[in-house]
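K.L.:
Below are structures written as structure tokens.
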Structure 1
Amino acid sequence: MRGVNDLEVVTIGTLKSNTDYRIKLDSLELFKDLNKIIEKESPEIIHFQYIASLYGKYTLNLPFLRALKRIRAPKIVTLHEVQIDSQTVKEKILSSIENKVVGYANRIITHTGNQAELINKRYRTKKAECVYMGMEVKGNMPQKGKNILFFGMLSEGKGVTYLIRSMDYLKGYKLKIAGMPITEKYKNKILQEKEKAKNSKEIEMELGWVAEKEKDSLYRWANIVVLPYTWAPYQSAVLHDALSYGIPVVVTRVGAICEIVEKFHLGITVEPKKPAGLSEGIEQVHSNYNSYQYGILKYSNEANWKTTGSHHIKLYSSIV
């Protein structure tokens, strides 16, 4: 239990989290477990952080939706994913769940302005507003080389194979790929892609769980962070980690990750699935490094934790 600006905050998380209460968020008994905590703590507001997979992809989030509907206290939901398209079966299912979440919540928070506009327009509501994802400002790192970093969970939607192929167009650059592969199949795929690369000696992989100390070392090594995603209905914590260190980025124009990059001039956005385009973006960031770091500085004034926290408190106050 933590006091923040005269607010008493009670945290609830997964069984492995460091929170006041730990429960199974994908449990069929989710409402029952939450209700016990609610009866004990009597909260004035309940704030959910919504990621579809967190609440049970095999149950289609139904226990979470039932809990969200039945809880009587005012409910705020931060949508870490906003479905831009509804073309595939997966997207249609996620959009249907999203519709229910918006309907049961009192307020919706998104991490970009376009996401908030989309929610309000799609569901004919005025519930959604943008609060930027918070970032801890560590200061701008100097441009000390041509070091490219990809960091994060490794899956098909992350587009890492295209980044590896982009190295064929780049001279004098080094690439590190660090993170946990989702499947053994994808791990083998990117390892094979590395072996085929013309300059495979300049590509290093750290495939597995990365501890915080090692993560810090990776970002302090990097000059450019690249997110070559092919599917991304979310804002990116990895993107904000890079910005925290003052590192310019190259990202693809998918989902929401490109919006703030373009708005604040934080780096370059490129088309997905195009290795040559990625390489051109990397070269452009390298050539205009200081201008992108200035954009990061401007964004940090809007998205540091103090400012983000103030936005949340203002929203809480308006509901109470």
Structure 2
Amino acid sequence: METPQRFDERGGEERRIGDRRRSRTITPHLGTPIAADDRLGFPLRSHELDARVREALSEDGAFGDVTTIACIRSDRRAHAAIIARAAGVISGVPLAVCAFRLLDPDVAIRVDVDDGAPVTAGGAVMRITGLARAMLSAERVALNFLQRLSGISTLTARYVDAIRGTGAAIVDTRKTIPGFRALEKYAVRAAGATNDRLSLAETVVIKDNHLAAAGRDIAFAVRRVREYFDHSVRVEVECTSVRQVGAALDAGADIILIDGFSLDQIRDCAEIVAGRAALEVSGPLGVDGIRAVANAGAQRVSVAALTQAAQPLDLTLTLEPS
């Protein structure tokens, strides 16, 4: 897999992230779950990370794992590794590390593939040395976080690679699991795509239902926004027809969003927009057809599938024979 590129959260410069493959060691006296050179902006502070993972461990009964307590001596130590069974892009390492540390504060972990870096099938993501009970009790929670977020990063990387060189950007949406938006958007960012708004309170997006409630008058809706805020606010308008695109431009929209348009219609819209605003295309867009959409004139391609359709990356925890 080609080393993916990444974009700053607000659509900044493009950078290679291959150097994130350097191993780092985490012990009680060295290192933290979040990499010291974190350039992806992990969204949780240390205390928030601990609270989120502790809640997941409690939900799974990890502090009272009856099988492990019954089978494994409390002082038994072990070596283990999280191995990728398929190639992908890793995301969620701090959460997995935190799971092991909360159950064994003296655990030692070597992270071989950090967030945002690719892993090959059969490659080790991290190696763990510590109490066997803790490893086995933390296993499911650590893998659940890693597999879910790495699945998002892996799918996102495929979309990013598919439009590389077109000048367009892959953008995520708000279609995320409730309570996991910041983490899922982090996984999108780790693979090189651009985050759109985090919440409704962040930017103005006038969608079709807003227009329906405002009498289908685009100019009125945009004017109301400009009156409510200052003129520096970014205004995005969703258009359901080519005719509406012209009306949105005349109203002063900064971004034109079109959904479900054919390639010919996208080209027509791109000609109408002609640099007066940014053109964003959304819809049920697959990896195979995404490049054609970018080449038709889209500057931003928003893909709900990044978070809605991502399959967990196949990872496993393997204890080494003793």
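K.L.:
Assuming 1.32 is Cα Rg over 2.2 N^0.38 Å, for residues 22-205 alone as calculated from a single structure, say which of 1, 2 it is.
P.N.:
Working: 1: 1.32; 2: 1.08.
Value 1.32 for Cα Rg over 2.2 N^0.38 Å, for residues 22-205 alone corresponds to 1 out of 1, 2.
K.L.:
Check the numbers for relative contact order in percent (Cα under 8 Å, 6 or more apart) across 1, 2 and tell me which is largest. Don't jump to the answer; show the numbers that get you there.
P.N.:
Numbers: 1: 15; 2: 21.
Structure 2 gives the largest value of relative contact order in percent (Cα under 8 Å, 6 or more apart) among 1, 2.
K.L.:
Also, quick follow-up: When percent of Cα pairs over 24 Å apart, for residues 54-157 alone is compared over structures 1, 2, which one is greatest?
P.N.:
Greatest value across 1, 2: structure 1.
K.L.:
Comparing structures 1, 2 by FRET efficiency 1/(1 + (r/R0)^6) of positions 150 and 278 (r between Cβ atoms, R0 = 35 Å, to 0.05), which one has the largest value? Present the calculation step by step, with values, prior to reporting the outcome.
P.N.:
Values: 1: 1.00; 2: 0.70.
Biggest value here belongs to 1.
K.L.:
Follow-up question, since we're still on this one. Matching task: 0.25 is the computed value of FRET efficiency 1/(1 + (r/R0)^6) of positions 94 and 286 (r between Cβ atoms, R0 = 30 Å, to 0.05). Pick the structure from 1, 2.
P.N.:
So the calculation was done on 1.
K.L.:
While we're here: With mean count of other Cβ atoms within 10 Å over residues 174-181 as the yardstick, tell me which of 1, 2 scores highest. Display every interim value, and only then the final one.
P.N.:
Working: 1: 20.2; 2: 13.8.
By mean count of other Cβ atoms within 10 Å over residues 174-181, the leading structure of 1, 2 is 1.
Laboratory data are not the source of any read-out in this text; all were calculated from the coordinates shown. This structure is a prediction, so every number in the text was calculated from the model and none was measured. Cβ atoms are built from the backbone, for glycine too; each structure is taken alone.
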